[in-house]
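What follows is a set of structures for review.
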Structure I
Amino acid sequence: MNRLRTVLEMIKFEHSVFALPFALTAALLAARYSLGAEWPTGRQVFWIVVAMVGARSAAMTINRIADVEYDRRNPRTSGRALPTGALSTGFAWGFTIVASAVLVVAAWQLNRLALELSPLALAILFFYSYTKRFTIWSHVVLGFCLGVSPAAAWIAVAGKLDPRILILCAAVTLWVGGFDVLYACQDVDFDREAGLHSIPRRFGIGRALRVSRAMHALTVVLLVWLADSFHLLWPAWAGIAVVAALLIYEHSLLRANDLSHLNAAFFNVNGYISILFLLFWGAAVWAARLPFPGRNP
């Protein structure tokens, strides 16, 4: 049990809530609006969740492997499992391989296109771990790693891709990238010392906060575009209003000279955003009361 707790802490398992609700929302949209798609079965939902957990576990572990020396030198991260030796690098590599295999098996259980795209998904996830070494836009790459999840879930249900769901992919990319900019503000001094790149290090904390606000403002704009493209009913618009209000609240907690509420802004508020988005948009899909494509009303 101690080893299990250490592993779950290493991959920040509780943060799976950030992307999973957006993937499930995409699955519901695919069921309603993709020609020939059916309502997701329990089996499909199960394998979508398994694929998400496998992908995220592999990504987080390879990130810890790639950054182990930086984590050891950074006072904020020196207590993590690999720097302290609570878990070995060999174990972490083994766990990465197993988690990657879980993703591939889950994709295989869903459909052929999902299986064919699973290596590309892993390549994107692994690539992120090295981006901070050469670009300040690693935040956007991280956002894209989670942002592909709605497209993956749509493919899992429909077996093909609808260009409209890419709007949600872009929204999630900017949402995650925006709050990663906030999170990176606490490591400005270390990044400068270690030669790592980030928006806060390049522009300073004050400007980084403004960049994050701009990314989150664009997130709301994209959600409006998405709701309009599917002609969704009022619960979706209410959900957008709730998301916008929570993002405003998130940014109200932080100042350039006061990041003491960063954890509340990063973990709590963003968790509420993803869950409430699923609830409101799920209600909107249900309220549409449209006949399923390929079925009689």
Structure II
Amino acid sequence: MRSYIPDYEMRTPESLAEALRILADEPGIWKAFAGGTDLMVLLEAGKLSHRRYLNIWGLEDLRGIEVTNGHMSIGALVTYTDIQAHPLLRDEFPMLCQAASETGGLAIQNRGTLGGNIVNASPAADAPPALLAYDAELELISNSGLRRVSYSKFHSGYKQMDIRPDELLTRINLPRVTSQFRHYYRKVGTRRAQAISKVCFAAVGAVKDRQIKEVRIALGSVAPVPLRCLKTEDLLRGRTIEPATVAEAKAQLGREITPIDDIRSTKNYRLRVSLNLLEDFLTTLMASPQQ
């Protein structure tokens, strides 16, 4: 069943200021429409429930990748193709570039945006685990001003986010402190390309004097939200990677994630793969050059 197009309305603001004014005047009535790669699927299936959209695709204020000494700031409308093409992102944030390369096919990568991927809030999305592992920060703007939110605190439940009806996501900020880290990203799906993940695992870590100096671990498709595994990280910091440590970490991760059975996979498969990926990450981390 397809949607009936005349039931829908789309407005195209000429500026960010106009878009914010519309959202402020009628909060909750209008929703942002960026690349549309998820929304058009719902429209085609007759499942797009919201009826009024703001086409923000042409807002230049939401584009571009800015570089400072401390951060890389990615506009919400930056596409997966843009991400893969940026040399500093490839060098310093390789997991994000890998996630971008494994999201859909070329058409999706040319149109899909990083901001849309975040606000669509799918727990199976490819980029969020990498962003969580890189300790990303989000910038949200409204007529009331700009505020910043740690991405690890942005998702509060399935499709629930810390964003008000009058706000737009403008930029994603990544701290440039990744040179010390070993990067580890794995997407497990039915196929190697154009598949929704059964498990998505992203982690960074640094070892000094055979002890874990820093570690961040994030997963997708194993909870109602993209999940930063803070308790597993806390267990690992300062520990030597040995069989007992790996076993404890796997047990903790098993308590921290909540995979389910669905059409793509089973709870038991997701759990087993997640634990195996954690062990492989720790093994890889221990084998990396010591600092």
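Which one of I, II has mean count of other Cβ atoms within 10 Å over residues 22-29, as calculated from the coordinates, equal to 25.6? Label of the originating structure: I. Can you say which of I, II returns 3.2 when distance in nm of label points 7 Å out along Cα→Cβ at positions 30 and 254 is computed? Answer by label: I. In this comparison of I, II, the computed figure 23 for relative contact order in percent (Cα under 8 Å, 6 or more apart) is attributed to I. -23000 is what came out when helix-only ellipticity at 222 nm (-39500 (n - 2.57) for each DSSP H run of 4 or more, over all residues; to 500) was calculated for one structure; which of I, II is it? It traces back to I.
Read the figures in this text as sums done on the coordinates, not as results from a lab. Please read all numbers here as calculations on a predicted model, not as lab measurements. Cβ atoms are built from the backbone, for glycine too; each structure is taken alone.
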